[in-house]
Structure 1
Amino acid sequence: MKLRDQIVMVTGTNGAVGSELVEHLKERAHHVVAVVRGSSVVWRDLGQGHSEVSGDLTDVHIVGKIVSALESSLATCHAVVNVIGGFSLDGPVESLETEDWDHLWSLNFKTCLYICQALIPIFKAQGFGRIINFGSQAGDRGMAGAAPYAVSKSAVHALTRTLAVEGGGVVTANLIIPSIIDTPANREAMPEADFARWTTPASIAERVAHILDEVEQPPNGESFPV
């Protein structure tokens, strides 16, 4: 199935990368569902054949309601791009509190897990599904002072590769592994950096669209550094 025929859900669309991805996919996909933060599940028509839904993706019950709203409104979904996540420098491992681990575990791993769990039955029933999760270089290499972030992203990597095996090629799962992304928040945090060396949200969006549009030999279980 080509991207122009797909209904694509994108999580984490409050951020720079997620919002850029939504705008990019609006021009190429059949229908884009942007998931934004919210305390309750509210479905909105964005016009031009696209939608937005709010909810707390760290709550498995809310995720179920979001997917139920999706099925009620659009009947199905063909792909999901999980951009949602967070980062924090919390200090060395020995200084961390339980809350430090729980926060990023929920934000990075549980959100990804819950969305995938809710959508995979739809994908398998229709014989087609595409999952793209956002990982991190820290998830492969570790990162001093950011253990909860690195560990939670490592779990996203393992989950994605497991889904790729379980999907049997019918449901594919792949990873986007960004380097430093050129966002206003990162520029403010690192004003002396060479911004020209950073990855732009637009280039990430183009890579995602290319993966979703691959029909002849769709990648599965692969990592795409950007």
Structure 2
Amino acid sequence: MRALKFKNFSRLYLLICIVDIVVIQLSIQYSFLELICKPLIMLSIICFTRMYLKESPFYKLILIAFIFSWAGDIFLLGQLYHTLFFVAGLASFLISHILYASYFYKSSLNSLNTNKWVKGIQLLLFLYAIGFYSLMYPGLAELKTPVLFYVFTIGLMGILAVNRYKFVNSKSFNFTLIGAFSFILSDSLIGYSKFVGNIPYDRVLITIFYCLAQYLILRGFVVQKII
């Protein structure tokens, strides 16, 4: 029954994401239509989680993470009007990533994975975070410290997503890992386009990877089974 409900939700979620991407592509940046469409992405995930996943382990943790992501989306819609909206959005997503990282660690039985390939990927993620921050650094101005905390946190989120290997079933691990990597890619595109240089169709690409990230993290949570 839950599988059928998730299938129906997936169709609705895909429709919301497609509409938002079309609005981004066809309308003026941060138009009225996007003010309606963008918040619906996480609102749909929050509603599904509230309705059907209350009995799942770590339900409250993941729900609050989704709520802060929703708040981040709303704040970022105002970033053209004042830098404080960007900072508020950054702070909201920072909290969201901390909660995701906490969920990943708790679902790993509060243990660190000793697998060699896991440690290798985690090292690559750490080096990527350092390298990407260094790339953005010249353009950060007064945002150097908050962006440093953000980059560290999303890197940690990715590291702890990898850490779940063999602690949860393979479907949950794979969905969550791809979701975490999609989040890192989406945020990297935001950082590059804002602080380094222009990327063609950056907002469309950011939205695609963001929608994919949130959906796959949710899907990994739906099929989660701790081993």
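Each value in this text was obtained by applying a stated rule to the coordinates, not by laboratory testing. Everything numeric here is computed off the predicted structure, so don't read it as measured data. Cβ atoms are built from the backbone, for glycine too; each structure is taken alone.
Name the one structure among 1, 2 that helix-only ellipticity at 222 nm (-39500 (n - 2.57) for each DSSP H run of 4 or more, over all residues; to 500) of -13000 was derived from.
Source structure for this number: 1.
Match the computed value 3.6 of distance in nm of label points 7 Å out along Cα→Cβ at positions 7 and 111 to one of the structures 1, 2, and report its label.
Traced to structure 2.
When P(r) over Cα pairs in 5 Å bins from 0, in percent, for residues 135-214 alone is computed for each of 1, 2, which one produces 3, 14, 17, 19, 22, 14, 7, 3, 1, 0?
Only structure 1 yields this read-out.
As an exercise: distance in nm of label points 7 Å out along Cα→Cβ at positions 39 and 71, calculated from one structure in 1, 2, equals 1.4. Which structure is it?
That value comes from structure 2.
Work out distance in nm of label points 7 Å out along Cα→Cβ at positions 119 and 191 for each of structures 1, 2, then name the structure with the largest result.
Of structures 1, 2, the maximum of distance in nm of label points 7 Å out along Cα→Cβ at positions 119 and 191 occurs in 1.
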